[in-house]
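Down below are the structures I want you to see.
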Structure I
Amino acid sequence: MRCITDSEFTEWLSGFGVKLVAHDNLEFSYMSRKEHVLLAYLPKNAAALNFFAGWLGRWLPNGRDRVLWLKHWMTYPPDREVLFEKFRLGCGDGRPIGKAPGHLFRSIPSSQFDQRTPSEIEEDAALLGTVLLVMLFDWKAFIVAEGHDEYIYLADECVAFSSPDRAKLEILAGELKGLECEVSWTKAV
């Protein structure tokens with residue numbers, strides 16, 4: 001994991017036609033076409049939540065870099081922010097969240113999941129830990145895969161999966177029900 005600034009995130013996004021716009025939202029170049037959004041409420045069972053967080057990090061295509069970009073986080077009480085920043089320090093970045101709210105993760109193809117190197121396992125663990133903390137603290141964040149037109153938005157005890165492919169989201173809805181997640185369809189975030 002490497003923490004990145006807003007300007008680094010903006011530059012990373014521009015490589016595939018995405019912009020960071022007003023109110024810290026993302027604007028994809030395809031926004032004029034049909035977009036489908038599946039809303040999943042977080043599982044209440046701790047084991048299911050842990051499995052869900054790990055699975056969430058793998059829903060976007062493998063083999064592409066991903067960024068988890070914090071859109072909104074709470075600074076009070078300070079314990080959460082301090083814990084999150086200590087986690088980031090353990091990953092090698094001591095800057096405060098406000099200086100570098102993006103988290104860049106390298107990805108490997110899922111077909112190689114069982115043959116991951118120790119550094120690839122560390123990267124997957126960092127993504128899992130980051131996603132779990134964001135969900136537990138009820139912060140808001142986007143997860144975007146490089147050059148891909150699907151994204152994930154975490155907020156308000158739920159996760160929004162966005163894709164132009166409704167059939168893919170319908171398959172996802174069935175899988176999420178197996179993880180004790182309530183699902184519903186909604187508009188784009």
Structure II
Amino acid sequence: MTSTYEYTQREFFRNNNCLKIGQCYEIAEFTEKTGSPEEENEQYFTTRPGIYVGQFISSYLISNEKSWWWICTFKTNDNTNCKIEFKYDNLICWREVADTKPNRREVFRISPKEGKYYEYAEYTEKIGVWPNDRYFTTDPLCYVGKHIKHCTQGYGDGADHWDIFEDSGGQTIRIDYTYAGTTSFREVPEPSIIG
């Protein structure tokens with residue numbers, strides 16, 4: 001099943017000093033830039049999906065009288081090296097991500113919408129900080145079905161929250177939110193009815 005998650009604007013980076021050896025990255029072309037180099041407050045944002053390039057290994061600088069660029073080497077999941085040229089005048093930027101191990105899936109801390117269909121899992125890993133944080137799980141995703149309603153009991157920080165779903169067999173499923181906030185979902189397509 002695939003997620004219908006739409007990419008919202010997310011922050012990416014262009015400062016090579018931010019790359020950490022052993023950390024995994026994705027790249028994308030930025031769609032918006034704010035700030036200026038003179039004030040050292042540049043920020044880069046994109047609405048495009050990132051492309052996973054792998055684990056950062058090394059980088060070196062090449063320059064001449066007219067320009068400069070970084071060559072960065074990443075180790076991909078199939079243990080091959082991927083070299084990316086980061087030129088001053090191109091739009092490529094990057095951000096940290098969890099590695100793409102087969103049992104690790106991205107999940108979302110969202111409020112399910114009534115009438116939509118979902119899978120559920122508790123996230124086991126968080127990357128980044130709000131508003132650019134991402135959540136991943138190594139737990140199996142559980143199909144919970146069509147969202148019926150959200151319920152709350154109590155007040156403030158001590159309130160209990162849960163969602164009610166109906167699976168494809170008509171059974172009611174209750175998902176309780178954890179106090180730690182790890183409850184996560186993935187929206188999935190409505191199941192097809194085969195007659």
Structure III
Amino acid sequence: MAISIEQFVDAASYMRGVALTVDLHAVIEPDGKLATIGSQIKGLSALDHDMDSLLAVLTRPQPNPHTAYHLGRAIANVREAIRSPWDTGLFAYRAVESVRQLFVDKADSKKTREKKSWERLRNALKVERGWFDDLLDWGEPQRHSEPMHMSGDERLRAIGMARMVISRFVAYASGGLQPLDEASFPALIGGTGGGAP
């Protein structure tokens with residue numbers, strides 16, 4: 001039985017107690033041609049807003065002192081969703097969960113805290129509850145290590161949904177933490193992007 005290079009490196013990491021990675025940038029094919037390798041997913045395009053807004057939210061003092069941490073985790077999870085085809089759903093959902101953490105109010109009871117933070121996220125970023133359903137359906141099984149295949153289109157959708165939530169949060173933070181204007185940010189409705197909390 002053959003194993004992937006990644007599985008071999010992971011096994012070596014496990015045995016040695018160190019974190020090892022291998023990044024392949026190019027290979028020479030049997031016919032002698034150089035083939036470059038990248039993690040870009042066909043159909044996933046660059047975002048059309050400027051990076052300055054994102055960097056400003058990450059680097060300037062924010063009312064929530066944990067903004068840079070949670071937003072940074074969200075962005076890192078999108079990176080992993082792109083890099084890890086077997087775990088795209090898990091990491092895309094975790095990206096959204098990281099943004100949700102920015103809507104947690106410690107004054108809420110522990111019993112209602114998660115539900116209320118989802119409500120605040122949905123109200124501020126103009127996202128209906130059903131819009132998240134597919135993302136939850138993809139993320140939950142992968143979170144519990146259940147084998148779960150996602151098609152290329154599903155991966156694009158999951159990553160796109162996570163990026164949409166992050167982009168809307170950046171606009172929300174850049175706008176003084178005021179709920180987004182529906183004229184500029186039409187509500188994301190169930191079935192239009194995927195769907196969860």
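Taken together, the values in this text are just the output of simple stated rules run on the coordinates, not laboratory data. Predicted, not measured: the structure shown is a model, and the values here were computed from it. Cβ atoms are built from the backbone, for glycine too; each structure is taken alone.
If you work out distance in nm of label points 7 Å out along Cα→Cβ at positions 37 and 85 for I, II, III, which one comes out largest?
I
Which one of I, II, III has helix-only ellipticity at 222 nm (-39500 (n - 2.57) for each DSSP H run of 4 or more, over all residues; to 500), as calculated from the coordinates, equal to 0?
II
Given a value of 0.10 for FRET efficiency 1/(1 + (r/R0)^6) of positions 61 and 77 (r between Cβ atoms, R0 = 25 Å, to 0.05), calculated from one of I, II, III, which structure does it belong to?
Corresponding structure: I.
Could you figure out which one of I, II, III the value 0.35 for FRET efficiency 1/(1 + (r/R0)^6) of positions 69 and 141 (r between Cβ atoms, R0 = 25 Å, to 0.05) was computed from?
Structure III accounts for this read-out.
Check the numbers for relative contact order in percent (Cα under 8 Å, 6 or more apart) across I, II, III and tell me which is largest.
I
Determine which structure produced the value 1.9 for distance in nm of label points 7 Å out along Cα→Cβ at positions 29 and 45, calculated from the coordinates; the candidates are I, II, III.
Label of the source structure: II.
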